[in-house]
Structure 1
Amino acid sequence: MIIYPAIDLKNQKCVRLYKGDFSKEEIFNNSPLDQAQQFEKLGFQNLHIVDLDRTLNSNNTNLNSIKEIVENTSLKIQIGGGLRTLENIEEVLRLGVENIVMGTAAVENIDLLKEVSIKYPNQISVGIDVRKGFLALKGWTDQTQLLASDFVDQIKKCPIKSIIFTDIDKDGTKEGVNLEETLKLATISKVPVIASGGVAKIDDVFDIQKTQKISGVIIGKAIYDGSINLEELVKVK
């Protein structure tokens, strides 16, 4: 199972949001590079980064911070946040990241998802951000009436790397992962599913591991506030 420590970037700083609310942010590190290097030093091999600024404004990015991390670590990095055009996607891929995550664009423009996944096989992941079973878009500010399961069925033939399932109502709360819904999605999906949102303790990670169907987990707040011991987490396989 892949463990992705998470870095959410806002104004070139590492922050965490509460339930996706941009007005409820907490800064954890003023240096994204320093944070990434801490993860690498502990032995983590993968990193999940979200460019929060870009989710709201495509012209406002944290590309400089991302580039700095790519050039100064050996981490396998996946990037999400506001990647809604071929130009945006290729701009980030050129930095040398492992893969990018499409969210809003994948839902609103399936043709674009098909195009980029064929052009860049196994380098495109799809982020499914869900509130009470339905997809939310544009930094979680736009609620749809499209069921996550229906959308997964629509994209099942695309050669994508993974699906990242985030329960918005769990994200940043440390109330535990929505394991039931994540497992349902992993069961019907033909591509690996990554759990995200709500991890509170190491037992949550073990519960995900025990399913043997969920391929990885993204962990944010619980590793920043010390709820999870990073030396113990890095040993999970």
Structure 2
Amino acid sequence: MRDPNALFDLSDKIALVTGGSRGLGLEMAQAFAAHGADLIIASRKLEACEAAAEKVRALGRQALALQVHAGRWEDIDGMLDAAYQRFGRIDILVNNAGMSPAEESHKVSEKLFDSVVNLNFKGPFRLAAIVAERMRARDGGVIINISSSAATRPCSLGIVVYGAAKAAMNAMTESMAREYAPKVRINAIAPGPFLTDIAEAWPEELRRTRPNALGRPGQPQEIVTAALYLASAASSFTTGSVIAVDGGL
């Protein structure tokens, strides 16, 4: 049997993770670094990105911290200019940045609607399209879109816009996987509830139990194996897939 560490080997790969300064993004960034990748960590707060980059450097890898609003195309283009200037390529892209404010549909303002759709679909579309084309022009690569269980199984109120944007991301994943094949593999992870920093505002009961098969929310580190699988050659025959990591909703 193959050594699992060799199976998930990311040596000398360059990975860009949006929303990589905290939560699931940070977990994935650190896991990629532990398996040999250098990181570009991008989010709205540069100080938080720098702190995350230091964690990557402590693992012996290079890291670049970049401030970006991942829902704005102009910001995305500037981030990519800086990333390619530093590393020359991106081998792994994780479209992780997102937001999920809860609001009843009839109370959603146009500004809120645009903010949610921009960050969860418009921005990721632009980023994936530009990076996929550059990957295709070189040696290929991998894109992982972080969707949500809300795209297909909305289990809480007030997330219609968020769920719809993530459903669009799922459709984008499948379509782009065909568009940029065979050199670029594009997949998505659909997480369920995870105990990241966002969960600190949840009621205690929701932090302990959930209506899924496992009866609980996930721990942040439980996203890692799915991300490593999709980022590495372990998933060489997997593209256009949306993998649920939700405890069995």
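All of the numbers you see were taken from the coordinates with simple rules; none came from a lab. These figures come from a predicted structure and were not determined experimentally. Cβ atoms are built from the backbone, for glycine too; each structure is taken alone.
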Q: For the read-out Rg/Rh (Cα atoms, Kirkwood Rh), a value of 0.92 was computed from one structure; give its label from 1, 2.
A: 1
(Q) Given 3, 15, 21, 21, 16, 10, 7, 4, 2, 0 as the derived value for P(r) over Cα pairs in 5 Å bins from 0, in percent, for residues 94-157 alone, which of the supplied structures 1, 2 does it correspond to? (A) 2
Q) Upon calculation of mean count of other Cβ atoms within 10 Å over residues 38-45 from the atomic coordinates, which of the structures 1, 2 produces 24.2? A) 2
Q: Given a value of 17.0 for mean count of other Cβ atoms within 10 Å over residues 110-117, point me to the structure among 1, 2 it was derived from.
A: 1
Q.
Given -9500 as the derived value for helix-only ellipticity at 222 nm (-39500 (n - 2.57) for each DSSP H run of 4 or more, over all residues; to 500), which of the supplied structures 1, 2 does it correspond to?
A. 1
